[in-house]
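Dropping the structures in below, format is structure tokens.
Here, each number is a calculation from the coordinates, and none is a lab measurement. Please read all numbers here as calculations on a predicted model, not as lab measurements. Cβ atoms are built from the backbone, for glycine too; each structure is taken alone.
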Structure 1
Amino acid sequence: MTIHIEKETEETIDFNYEDLIHRVINASMDLEECPYESEVSVLLTGDEEIHEINREHRGIDSPTDVLSFPMIEYSIPGDFSTFEEREDCFHPETGELLLGDIVISVHRAKMQAEEYGHTLEREIGFLVAHSMYHLFGYDHMEEEERIQMEEKQNRVLDILQIHR
């Protein structure tokens, strides 16, 4: 498993965020029973930077808390069974499944942690878990899909004992 983490913000984070990100990603992979070694990139940034990324990639001219950029498309969310025949899903040198990228605004995560009355650690853990399920092909546009995705991301946080 390769997890690339970059912090491109001056915002302070007063806990071991790298360890948290690794634990949440690994727990998500285990819960989803991903059969492959995989690669995920996580960028911790600020509001201005995520605003620009959101405008550039989604056409939405405002900052957001998290963006997910899946590298692969699923016929069925969380179904990895068709990838073995598809070379375009794997890193050519490492052979790892290329899941995608996660971008988190630390500033917005701090604001939301305060608003919801929990720690920054819990908020970043939640945002990473939420994004991992987008990288697994899940979405929350339909009510049934939203419920399924929320159950999965909450289960990851429960397994890791990251509570509000």
Structure 2
Amino acid sequence: MNVSFESIDRFITGTVGQPGEREFFLQIRSGKTLLSMKVEKSQAMLFSERLEDLLKQIFQLNPLLKNIKHSPDDGMLDQPIDNDFTIGTISLAWNEEKESIAVELFSADELLNQSEDAAPQVSFNLRIDQAKGFISRTDIVVKAGRLPCPFCAIPIDPRGHLCPRANGYRR
């Protein structure tokens, strides 16, 4: 499956499941087309951080773009949530002509089975307001998980936590 969108209606991060057992998804909706792609929590977080870094660079070059407002998208993932593929690599580039961010998502399976010139599974253009919305939502979704232990920073399991800094004793 190789899909390319000129523009999209919605691009969000969301989860399915309880904290500690959540599966993370990136979801794209364009018209009636809906794609849900599984992603690791750390990938979603890193993607958001890189997108934020790219926006900072864009705003340095064109400060007027910084004034573009975004409306938060706190809605649920669209149904059905079918895993179309698992994301392996993400590519970002600024398209100055269209004043949008070109995003390419590569399948983890495709990258394992193909040569270096594997085609992206999904490519689309992300507007500045959509990128800002994606960043703020992803930060909220990632932080909504299990609280970290104040001593070792490992997420606390609801069934109990054996802190390595306490030499195995329960706190």
Structure 3
Amino acid sequence: MDDAIAASLERAIALAVDAHRGHRDRAGSPYILHLMSVMQKVDDPIAQQAAVLHDYIEDVSGTIVELERHGIDGRAVHAIALLTRDNRDLYSEYIIALSNDSVARQVKLADIEDNFRIDRVAFDAQRQLEDANRLQKYILSHQFLSGKIDVMEYRERMRPLEAIA
């Protein structure tokens, strides 16, 4: 890894740690552990930057301008923008849109895998149906992003799940 990319990755990690300080996941663990886990699931340093910052805009109201100002690689910034979901969009359309970018695709696959790691899921009886629906969406999205189902089948199988939400 060249020095410029390594420095950019270090800045991305530091920015994520600062931005998510004090945040906890539903199980009560520091949220930064999720981001680091996703980062470690991808090999490319550009994807690693996007992975550790994939929730920066969505969860901490960070901006593209801030990412650029911190010296995050432009390819990572582009992927982060794609990984930031506008809740007005259907989840399936969000996944389809990001699937065309190799960095965003790698990061989203790693994110989905980490989100439903059995040791990370906190059971909440009040959210049982919501969690089951989300798991089905994640499974189908993972199959689509992995190339196991095509876009037509993905949309078809997601339609009833998105009607519930």
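Once relative contact order in percent (Cα under 8 Å, 6 or more apart) is calculated for all of 1, 2, 3, which comes out largest? Before the final figure, lay out the partial values.
Values: 1: 28; 2: 25; 3: 21.
Greatest value across 1, 2, 3: structure 1.
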- Message: One of 1, 2, 3 was used to compute helix-only ellipticity at 222 nm (-39500 (n - 2.57) for each DSSP H run of 4 or more, over all residues; to 500), and the result was -8000. Which label is that?
- Response: 2
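Comparing mean count of other Cβ atoms within 10 Å over residues 25-32 across 1, 2, 3, which is largest? List each step's numbers first, then the result.
On the way: 1: 19.6; 2: 16.9; 3: 14.2.
Evaluating mean count of other Cβ atoms within 10 Å over residues 25-32 on every structure, the highest lands on 1.
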